[in-house]
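Right after this note come the structures.
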Structure 1
Amino acid sequence: MMLQVENLSKHFGGVKAVDNVSFSLAEGDLSSIIGPNGAGKSTLFNALTGYLTKDAGRVIFRGEDISALPPHEICRKRIGRSFQVINLFKRMTVFENIQTAILAGRPGALSFVRPAKSMVRKETEDILENVGLTEKESVLASDLSHGGQRQLELAIALANKPALVFLDEPCAGLAVEETKSMVKLIQRLAKEQGLTVLLVEHKMDVVFSISQKIRVLYEGRLIFEGIPEEVKKSEEVLRVYLGETDE
């Protein structure tokens, strides 16, 4: 099993943002977590990846308990992620953003003898090609379109050659054609690189087209888990999520 989440909880005062959540991911899974505004989806991702301390529960990655590890150590275990709010070095080029992410995952990689711009060039170029940003490698991140910035975030998530990737709303703010392109990109990368992917997404056409399994979070609790057709037919899911307004 790639990932096992056991009775995970995160509370903020009296608010149970994540409440006793358990699930597992097998190698190669491509699945989603959905839920209405305030369901605890991003909090769950932050707890899984070390950005928030957990109040209870365990996270087991490939048989190793990573529950207490900080984000940089979790990253070095070959776990990548993107963020709901785009998180880039805006004054650096596309190439430099990816290069920096690769070097950050390699302790001792920086050298006082070798120029930084020459390091991990091949790895950076490979990622640029994989996500379709080769022609924009010299563009400042701030000058990319919103869709381009989402592509760059995905590229950064791939910097440590992850086995598992958490994607937090990768299609947020994208136009229809950009959304279709992002879905195809995620599907292709998952297949070609053997990635296990768990994403949070509000666009239900994306969720149903990309997911082998869907988990539904509501008020911090995991209330349903199933294949897309089962989720579509669930009265409870329709009541708490599909009939509500997206974030």
Structure 2
Amino acid sequence: MLRLRNVNSFYGNIQVLKNINVEISRGEIITLIGANGAGKTTTLMTISGIVPARSGEVLFMEKPIHNMRPDIIVSLGISQVPEGRRIFPYLTVSENLDMGAFLRTDSENIKKDMEYIFELFPILGQRRNQPGKTLSGGEQQMLAISRAIMARPKLLLLDEPSLGLAPLIVKQLFEIIKKINIENQTTIFLVEQNANLALKVANRGYVMENGRITLSDSAENLFSNENVKKAYLGL
């Protein structure tokens, strides 16, 4: 479904991604783990077209997208949930969800999808008329993920969904992520510092260090890899 070939990305004159190669097949959950500043978020931003690839290719469904505008990339079926939630604080929960469906015209299905969201996250249903800024951190993360789902993405990019959340909320979110993958057949690319949780839900994983992919394997093998254990699992 998605292929990055020898991708190099920069912020100004500073190179962040160095010859990145990643492949994601339809229906998979793939995780990208690494330390702060390794280039994980930049990888997602490059896929979304927010940080243009200076060289190399990003292919989605075999179609080059590395020179496309972000809104065009969204219309093709890629949605990103950014780090730090970034919901619309003064819009209600329902209005935030409507924004996720901005490019859609199938109003009946939009209504059905919103009800599906409220089944996934009942607390959002209870708070549907509240401004986003009045939600807790965990509820805002639920809303950010839900807003992306409203676009009906083929590929969902999740950037640090567990960041700053209580363990119980994190556990609930990861159960929902797995559910979205199975029920909606949504392919997921998960960037996550909590490597322990990420590798438990993922099929495969990549390890990134200083802008380079240094290791890729099944999630199970990465979980038992001694170097990964020491560096990222605290074992």
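Taken together, the values in this text are just the output of simple stated rules run on the coordinates, not laboratory data. What you see is a predicted model, and the numbers here were worked out from it, not measured in a lab. Cβ atoms are built from the backbone, for glycine too; each structure is taken alone.
Looking across 1, 2, the calculation of Cα extents along the principal axes in Å that yields 59, 40, 32 traces back to 1.
Comparing mean count of other Cβ atoms within 10 Å over residues 140-147 across structures 1, 2, the highest figure comes from 2.
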